[in-house]
Structure 1
Amino acid sequence: MRTKYLIFTVICFLAGIAAVSAQNNDQWSGTNVFAKDNIQLRKDAKPIKAVFIGNSITQMWAGMRPDFFKDNNYLGRGIGGQTTPQMLSRFRADVVELKPQVVVINGGINDIATNSGTYDFEFTFGSIKSMAEIAHANGIKVILTSVLPAAEIPWRKEIPAVPAKIDQLNAAIKEFCIERNFTYVDYYSHLVSNDGSKGMPAQFTMDGVHVNIAGYEIMEKTVKPVIEKIIK
C-alpha cells in the first residue's frame with residue numbers, strides 16, 4: 001500500500017511540474033519562464049553566488065529544497081523536459097545577464113531521451129561546451145556536472161544503451177573540463193547503484209531518472225564545497 005501511495009505521489013508531483021512548465025513556457029527556448037524574476041534581479045543588482053541551469057532535475061531541486069538555494073544565495077534555472085540546445089538558447093537571459101560568480105550546468109539526459117529529436121552525441125556535447133565557453137568569456141566560473149545514472153528512460157523504454165550513452169557523455173565532459181581548466185562535479189559516482197545496472201538505487205530516485213530528497217542531499221554535499229572553493 002505504501003509503495004502504491006509513493007508512486008501516486010511521484011506521478012502527481014511530476015504532473016504538477018509539467019503543468020506549471022506548460023503554463024509558463026510558450027517558447028521552445030523557455031526564455032519567458034524566468035523573465036519577470038530575471039528583470040527584478042537585474043534591478044536589485046544584488047550579487048548572486050551561483051546559478052544552476054538545467055532540466056527537471058534542477059527545477060525539482062529548487063522546488064523541493066528551496067532553503068538550499070535561498071540560504072546559499074543560489075538560483076535555480078531548471079525547466080522540465082529541456083534538452084541542452086534549449087538550455088543554450090536561454091543561457092544569456094538566465095545566466096549571463098544575472099552576473100553570478102559561478103554557473104552549475106547539468107544537462108543531457110533529455111537529449112538521450114530524444115525529447116527534442118534524435119540524439120546526437122556531438123550536438124549535445126557541443127551545446128554543453130558552448131554554455132561553458134559563453135560563461136567563461138563573461139567572467140563566470142564554470143562547473144560542469146555529470147549526467148546522473150539511469151538504467152533506462154522510463155517514459156521511453158525503447159531507447160537502447162542508455163547507460164553507455166551517459167558514460168560517453170560524462171567522459172567527454174570530464175575530459176573537456178581538464179582541457180579547459182573548468183571544474184567537473186561527479187554526481188554520477190555518488191548516485192550509481194552497485195548492482196551492475198548502472199542505474200540509481202531506489203533510495204535515491206523517484207522513477208529511475210529523477211532524484212528524491214535523499215538524492216538531492218547527496219548532490220548538495222557534493223557540489224556546495226566545490227562552489228565555495230572556486231569562489232575563494
Structure 2
Amino acid sequence: MSDDFEALNRLLEARYSCRGFRPDPVPEEVIGQIVATAGKAASWCNAQPWRVAVTQGAETERFRAALLKVAETEKPAPDLDWPEDYPGVYGERRRTCGYQLYGAVGIERGDRAARNEQAMRNFHLFDAPHVAIVHSEARLGAYGAHDCGEFVLAFMLAATARGVATIAQASVAGYPEFIRSHFGLDESRRVICAISFGYEDPDHPANGFRTERAGLDEILEFRG
C-alpha cells in the first residue's frame with residue numbers, strides 16, 4: 001500500500017462534522033491554501049463552477065446574527081430540493097447519527113424542545129469563526145451542484161490536513177434569498193451549502209462521537 005493511499009485514508013478517517021469550535025481565527029494564508037487545494041477538484045468539462053464567500057472576524061458575527069434571525073422567522077426554501085424521504089437503510093443511518101449526537105450532548109429522545117434547540121445550533125454556525133458559502137451557476141443545473149460536491153469534499157480534506165475542523169451544512173443553504181442578498185451574489189448563483197470551519201473545541205460534548213461507515217459489502221458489487 002502506497003504512502004499516498006495511506007495518507008488519503010488517514011485524512012478521510014480523521015475528518016468529521018465538528019459541532020463545537022474555538023473562537024481562534026484561521027490565518028488568511030491557511031484559508032487560501034485550503035481553497036486553492038480544493039479548487040483542484042474534478043468538474044464536468046473542467047467548468048469549475050464553484051465560488052466561495054468566506055467570512056471572518058466581525059463579518060462572521062454579522063452573518064451569524066442575521067442568519068439566526070431569518071431561521072427563527074422564515075421557512076426554508078432551498079435552491080436545491082432537499083430529500084423527499086430517507087427510505088430504508090438511509091433513514092436508519094440518519095436516525096443513528098441523530099441519536100449519537102443527542103446522546104453526546106445529553107438530550108433525552110423524547111425532549112423535543114432540547115432537540116429543536118440543538119438543531120438551531122446550525123444557525124449559530126456552531127460558534128465557528130468562519131463560514132464558507134459555496135455557490136454555483138444556476139444554468140449548470142445538477143451537474144454544477146455535483147461538481148461543487150467534489151469541491152466541498154476536497155475543501156474538508158484539505159482543511160483536515162491543515163488541522164482545521166469543518167462541518168458542511170445544508171441547513172444554512174435553506175435560506176438562499178437571504179444569503180444572496182447578504183453577500184451581494186447575483187441571482188444566477190445557486191447556494192449549494194455552507195461549510196462552517198475553524199479549530200475544534202476538543203472538550204465540547206458534541207465532538208465526542210463518530211459516525212459509522214457502511215462496509216464494503218454494502219457498497220461494492222462486482223459484475224463479471
Output 15.0 (mean count of other Cβ atoms within 10 Å over residues 116-123, calculated) maps, among 1, 2, to structure 2
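Rank structures 1, 2 by FRET efficiency 1/(1 + (r/R0)^6) of positions 84 and 156 (r between Cβ atoms, R0 = 25 Å, to 0.05) and report only the one at the top, that is, the highest.
Values: 1: 0.90; 2: 0.45.
Going through 1, 2 one by one, FRET efficiency 1/(1 + (r/R0)^6) of positions 84 and 156 (r between Cβ atoms, R0 = 25 Å, to 0.05) is largest in 1.
For relative contact order in percent (Cα under 8 Å, 6 or more apart), which of the structures 1, 2 scores highest?
Looking at the calculated values, the largest one is 2.
Cα extents along the principal axes in Å computed as 49, 38, 34: which structure among 1, 2? Please report the intermediate quantities before stating the final value.
Values: 1: 49, 38, 34; 2: 54, 46, 37.
Answer by label: 1.
If helix-only ellipticity at 222 nm (-39500 (n - 2.57) for each DSSP H run of 4 or more, over all residues; to 500) comes out at -13500 when worked out from the coordinates, which of 1, 2 was used?
On the way: 1: -16000; 2: -13500.
The structure behind it is 2.
Taken together, the values in this text are just the output of simple stated rules run on the coordinates, not laboratory data. Since the structure is predicted, the reported quantities are computational estimates derived from the model, not experimental observations. Cβ atoms are built from the backbone, for glycine too; each structure is taken alone.
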